[in-house]
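Got some structures for you, see below.
Nothing in this text is a laboratory measurement; each read-out follows from the coordinates by a stated rule. Predicted model, so just to flag it, every value in this text is computed and none were measured.
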Structure P
Amino acid sequence: MISVKNVSIQGLPVLEIFPAEQENQALPTVIFYHGWTSQKESAMVNGYELAKNGFRALLPEADLHGERKPSSSATQENMDFWRVVVHNLQEMESMIDYYQQKGLIDEDRIGVAGLSMGGITTCAALTQFPWIKAAAVLMGSPSPVLFSKWLLQSKWAEGMDVPFDQEAFDEMTAPLKKIALNLQPEKIAERPIYFWHGTNDDLVPYKLTADFYEKVKDEPYAKNLQFQTTKGGIHKVPYTVSVEMASFFEKVL
């Protein structure tokens with residue numbers, strides 16, 4: 001039997017999903033991040049599959065999303081995508097600390113995963129936290145600067161008539177280099193990482209993930225990378241991929 005409960009960690013809403021009979025045991029744990037303009041509940045199928053494989057799955061609510069959504073005077077359009085990603089990173093360790101203090105985490109078996117913005121968060125986290133033992137990136141991107149440039153020419157920018165200014169762009173994206181996995185791929189550090197991306201994704205480009213994988217796949221530090229694709233796949237994670245993701249963690253954590 002799988003149990004679900006709501007937890008608040010210093011104001012951070014988290015859905016915790018776990019095998020009911022092991023609620024009070026130290027379990028291997030995976031933090032799973034949802035996507036842009038979504039909410040933690042949308043990732044429950046992933047948490048459920050992880051719990052079926054013996055994990056404690058933690059599904060945090062990203063800032064300005066779900067329960068933390070802005071008041072009616074604010075809109076999703078004026079949200080800062082990268083600020084939300086960085087906020088995810090800032091809150092990650094407090095989640096781990098909370099469960100460590102309660103003795104509910106196997107500290108040698110901690111993973112991070114996510115879809116879309118959550119996958120981007122996962123790639124960024126790999127540059128910051130060596131305690132992450134394994135990761136899964138579902139239709140995310142390891143290349144935040146290149147992704148930002150792509151966004152300006154994508155469907156996200158439709159209706160915007162703003163000329164591209166390289167100098168302004170470089171200044172705006174300079175802080176992202178610190179969390180860019182493609183610029184410091186050695187930080188993979190032989191950790192098992194599962195990438196999945198549909199080839200026809202028009203919201204987070206498949207090509208950036210594929211190019212990254214091709215660049216690093218033969219490096220010693222990347223020997224435990226996996227890259228799975230779905231030909232014709234769009235910006236939606238199939239259920240079979242959620243199952244495969246959970247199976248991946250069961251094998252490597």
Structure Q
Amino acid sequence: MLREAMEAQFVGESEGLTFWLARPQDYEEVMAISHDIYQGNDYLPHRYHTWMTEHDRVVIIGRKNGKLVALDSALVVDGGQTVVLEGLRVCPSERGQGVAGVIQRVTDSYIKQVYPSVTTKRLTRRDNPGPEKLSKFTFLACRAILSLCGEAESFKDFVLGLKSKQERMEKSNGPNNNQKLFVLKDSHQLRALLLDPDLSLRLQLPGGAIIQDWQPLKPMESNLEILERRNLTWWHWTLHWWLMEGKQW
């Protein structure tokens with residue numbers, strides 16, 4: 001049964017708040033508490049409805065006197081062993097009141113009930129988490145991220161330009177070209193590459209994980225199914241080199 005056809009499912013109650021599984025019809029209320037998130041570059045408006053049907057995705061909302069005041073979300077990955085936390089937000093009038101901590105505890109409790117195999121929580125942050133947060137987690141890695149922002153109207157032309165560049169690069173990779181950059185179109189070839197036991201060492205994956213869309217995913221079979229749902233284009237770069245020895249005269 002689709003969530004939009006279901007009644008709101010009650011999750012729990014704590015410190016004057018009630019918690020429910022989010023539904024598509026909660027979208028406008030969620031957006032109302034999110035207008036200033038990430039300086040106006042919030043991803044949730046474009047992901048919310050996808051989250052409603054995503055496999056192993058949990059989205060919980062908190063209400064105070066019937067008004068939506070908080071949201072938290074988690075995606076179960078690594079074959080049910082790990083939960084990736086994301087999407088946490090609290091309405092401006094309730095920030096600094098401990099609401100974030102309450103909904104996080106409710107989400108943790110719900111995850112433990114529905115996914116008892118989960119033993120690890122992971123998250124990525126754009127800011128310095130500080131010593132208090134770090135005391136609760138094991139720091140895995142830090143990476144610089146280049147964000148590309150642009151007008152939505154010009155995005156189509158931008159993508160077409162990238163595809164054109166991709167085609168030119170593929171044609172330029174002739175048999176005598178030592179450096180080869182090409183698109184992995186064969187799913188079996190991609191799986192063999194990503195499931196290579198030495199991949200993490202050769203690429204120095206942060207925390208031994210592939211990070212896609214801010215989500216750390218271990219290179220394992222179940223996570224490849226998650227990546228396949230996202231219609232990604234994978235590039236593979238190879239460098240051929242020779243070791244030569246000569247006599248000194």
Structure R
Amino acid sequence: MDNAKLLIDSAVNAGCSAVKFQKRTPELCVPENQKGQKRDTPWGTMTYIDYRHKVEFSEAQYSEIDNYCKKKNIAWFASCWDEPSVDLMEQFDLPCYKIPSAALTNDKLVKYIVSQGRPVVLSTGMSTSEEIDHAVSLLNDSNYVICHTTSTYPCPIEEINLRMIQTLRSKFDSPIGYSGHEIGIPTTVVAVALGANLVERHITLDRTMWGTDQAASVQPVGLSNLVRHIRSIEKAMGDGIKQIYDSEQSARTKLRIYNT
């Protein structure tokens with residue numbers, strides 16, 4: 001919990017709009033053939049199902065997170081992997097839910113999340129175009145964002161495929177986001193220039209810490225740099241209408257020889 005609060009602090013200090021957590025019920029989300037597999041963890045060797053329980057926050061801990069985020073004046077929401085997780089999160093009146101890439105083809109869960117009446121962020125990693133089309137059709141008239149992502153941790157740069165942001169923008173009448181799992185921040189900044197309206201990155205206090213996605217995560221200093229660059233890009237994009245700015249007038253007078 002201490003680390004979670006430090007990560008929230010990092011997001012606040014960087015100027016992020018929100019922080020996201022994951023909630024899942026291990027008995028429902030861990031495949032049967034993986035539950036008994038042994039895994040080396042910071043708490044010793046244990047079965048994968050026991051490990052999944054170990055890394056899940058309890059209802060009381062989420063209440064603590066909710067209170068802490070309110071104190072820090074930052075929104076928070078969650079990726080929900082199953083219906084009981086949605087039920088638990090409902091008490092916190094979250095601004096939206098995220099449907100993780102792993103659950104994009106879970107029609108029952110997608111419909112259940114939509115039925116809560118909250119905005120939805122749909123992540124599209126490890127999915128075909130047909131699977132994405134089908135999942136979007138289940139969102140009906142919901143207020144939603146479709147996030148391009150590649151579900152590899154870390155993602156090789158040649159598999160980021162940022163042009164998918166433009167593909168999704170041309171295909172769907174909704175905001176398009178980008179969930180990045182690459183090393184570094186330049187490609188995430190480019191995603192904004194290509195039209196991403198929402199950006200998500202995993203964050204960590206230290207990339208040398210134990211965990212499967214640490215290499216794909218951004219440390220506090222990098223997060224601050226990322227947000228700063230994104231805000232600059234937002235300002236730099238402009239409106240696409242050519243004009244002569246006041247700051248150009250002196251140069252125009254001094255340097256322009258021919259006028260039509």
Query raised in the report: Among the shown structures P, Q, R, from which was the value -0.46, -0.56, -1.36 of log10 I(q)/I(0) by the Debye sum over Cα atoms at q = 0.10, 0.11, 0.17 Å⁻¹ calculated?
Result: P
Query raised in the report: Among the shown structures P, Q, R, from which was the value 42, 33, 23 of Cα extents along the principal axes in Å, for residues 57-192 alone calculated?
Result: R
